[in-house]
Structure formats: C-alpha cells, structure tokens
Structure 1
Amino acid sequence: MTKDFAGATFTLLGRPAAGKGVQSDLLKHFLEARGYRDIILLKIGSFFRKIQYEETVIGRWVKSSLTKGVLFPRWLAVNLFLEELRPALLRDDQIIIVDGFPRRLDEAKDLDDILDKLGRRPVVPIYLEISEAEVRRRLVKRARSDQNEEAMTNRLTWFKTDVLPVLEYWEERLVTIDGLGTVEAVFQRMIKALDKIVS
C-alpha cells in the first residue's frame, strides 16, 4: 500500500448490525500489519454497554435506555468519546478509528471541531450501507438484551431522524461501502475505497 494513513481519523457509521464493530477491528489489524502502531480504537456502543453494569444512577438509566433502544444525549456521547481519547492520544501521527460515533449532526460538528483544534486531518466517514430488511434479518440472530423488537424499531427510527443528517453533512467526503456479502468481501471494498482517498 502506497498511501500514508498516519494521523488519519476514521469513523464507521451505519444502521444497527451493519458490521461497524467487525470492520473497525479488521481495519485496525490491517493497519497494524502494515507497520502502523498505537492505533486508537474507540467503540462508543461498548462504552455504553459497560456503563450499564455500574451500580449508579447513570448506570441504571443507561441500562434502561439500552433496553429501549433510545438515542443517548449528545453530552454523554461526546464526553465518553473525549474521556477515552484524552489519555490515549499521545502523538500527532496516531490513527484513530471510531465505531458508532457521531450519531447526531451536532456530534459530527463537535468531532470536526475537536480534530481541527488538535491540528489533525479531517475525519474520513465510512458508511456501511445495508437495508432495514437486512438489519432485521441480522438482528434476529443476536442475543443481546438491547436487540428486542422495541429497541430495534427505535434504533431504526433514530437512524433516519438523526444519523442520516450526519451522512448528508459529510456527503462530499463520505465513503459509502456496500455492506452486503461476507465480512471479508465488505472489508476488501472498504480498503480499496480508502486507498483511493487517503494520501
């Protein structure tokens, strides 16, 4: 690969069960195998799911919210992102991979502002595109507590109302990947697309 990924920031977006977590892991391993070190991988959904086990007021509220599939407020999402990024970001050349953030237009603008203030390159948003029908087909195979019918419906709803404006906001630099097919096939599409745009 001839492209220079040092100092890049990627964020993976998509409907529930689009494969963001798996593809972010593969991207990290791919870059590590090519000599990039200290890659920061931030999985916002995992942070929420970890908080739900805390015996605190916020922990109980997060657990209830996950069960219902509601969209968490901007202040919590941004704070979690910064809380994890702050101790990990040590050098300008580190690569950041974000899974599942931002989920709102204001959060997307926050991310742009954060990277700009830190003197980093603009984020490369990657959209893993699958249909609602494919979402439902994939989610019935999962056993997580936040994948019940109510949660699924709510998450699909806020994807339309809140995440789609993010995709529109980043339209000029959005990397759209067909999310159908095997994990490896989707990953190869993503790498091929990124190799064309990252310099």
Structure 2
Amino acid sequence: MHTASYAEIQRVLADERSLTDAAEAHGTLAGALCTASSYRFEDWLQEILPDGRAQPVSSGALRSLFFVTAETLAGAEMAFEPLLPEDAQPLDERAAALSQWCVGFLYGLGSGSIPDVSKLPGEAGEVVRDFDEITRVGVGEGDSDEQNEAAYAELVEFVRVGVQLVFEELEALRARGSDDGESAEDPPPLH
C-alpha cells in the first residue's frame, strides 16, 4: 500500500488549514494508536484538522497514512517508520520535524487512557522520557556534518524502534480498553 511522502502530507495539511505539521500529526496518530484500541480515522482528523474532517481530495492521502501506520505498528515485521522530511532536506529542518514528531507522539499517548504518560513503568516509561528529551533536539553547532547526520540517523532509529516497543508494551492496556465497552463511536478523551 502506497503512503504519501512527508511533503505530500505537509501540503494536504496546509490545504486543510491544519495548525499541525505532518510530523506532529503522524506522531499524534502513532501515540494514540499505542493506547486506544478503537482509535478511528475520524478521531485522528478531529485532532489534526480545524473542522475535524478532510475534503475528499485530501482524505485519500490521510486515510492511507492512517491505515498504513496502524498496519505497520500491529505487524510483526517492525516496519513502522515515523513520517519525517526526506534526507535531501536540510538537517536542521529534519531535526525540528523529529522533535515535533515526538511532541505529537506524547500528545497522542496522553489523549488516550493513560492519565500521566511520564509515569509509565519499565522500558515504555524510559522510551517516553527519552522522547520528551528529543522534543528539545537540535543540530550541534560544533560537530561535523557527518557527526550530526549520524546522530540524527541514530535518533530516528531509536524513535522507530521505541514506538514499536511502546506499542507492544501497551497491548494489555489496549485489550483492556476494548473489553471495558469502549465504543468505536466514542473518541478517546482529550487532556
């Protein structure tokens, strides 16, 4: 299944007058999918678009991103990838997008059934605390381009694997949510 690029999703969100950029919107989606068993496409649109719905021309790209993200998170292949600018973009732009992606992820986690994501136990808690640190990431002025590129690549890989770990660690929470009569018609509570 084809998913739109960062630039395409960025354009779609701009066309829809979203105040959220593509990285933060995707982070929000990934975070919410980690905690809410019944998170729907419509719920995500409520989070990222001012009117809570997309025009038909925009809906296809966003819908594809939603379902590819849900599928890769739930898959056994560890194929999840955060939606970030392409490698040809300047490093400071990519680092800022990674920071925004983590902001969105933490927001998405908090919009679900976890009252305080900073108090998650075990490895999931460590990942969340590290993601909080990544929200303040920047490009090192005294480092070489190669060092900065390597550090960025390591952070992206850490985020990619960390999201998978959090998704797996919160499986029992999602299962409990679906057993508690959580309706697919009810969006997750906002904090």
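Computed from the coordinates by the stated procedures, all read-outs in this text should not be read as laboratory data. The model shown is predicted, which means the values in this text are computed figures rather than measured ones. Cβ atoms are built from the backbone, for glycine too; each structure is taken alone.
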Study note, to complete from the structure: helix-only ellipticity at 222 nm (-39500 (n - 2.57) for each DSSP H run of 4 or more, over all residues; to 500) gets -15500 when computed on, of labels 1, 2, structure 1
Check your understanding: If relative contact order in percent (Cα under 8 Å, 6 or more apart) comes out at 35 when worked out from the coordinates, which of 1, 2 was used?
Key -> 1
Revision key, fill the gap. When distance in nm of label points 7 Å out along Cα→Cβ at positions 25 and 41 is calculated for structures 1, 2, the one with the largest value is 2
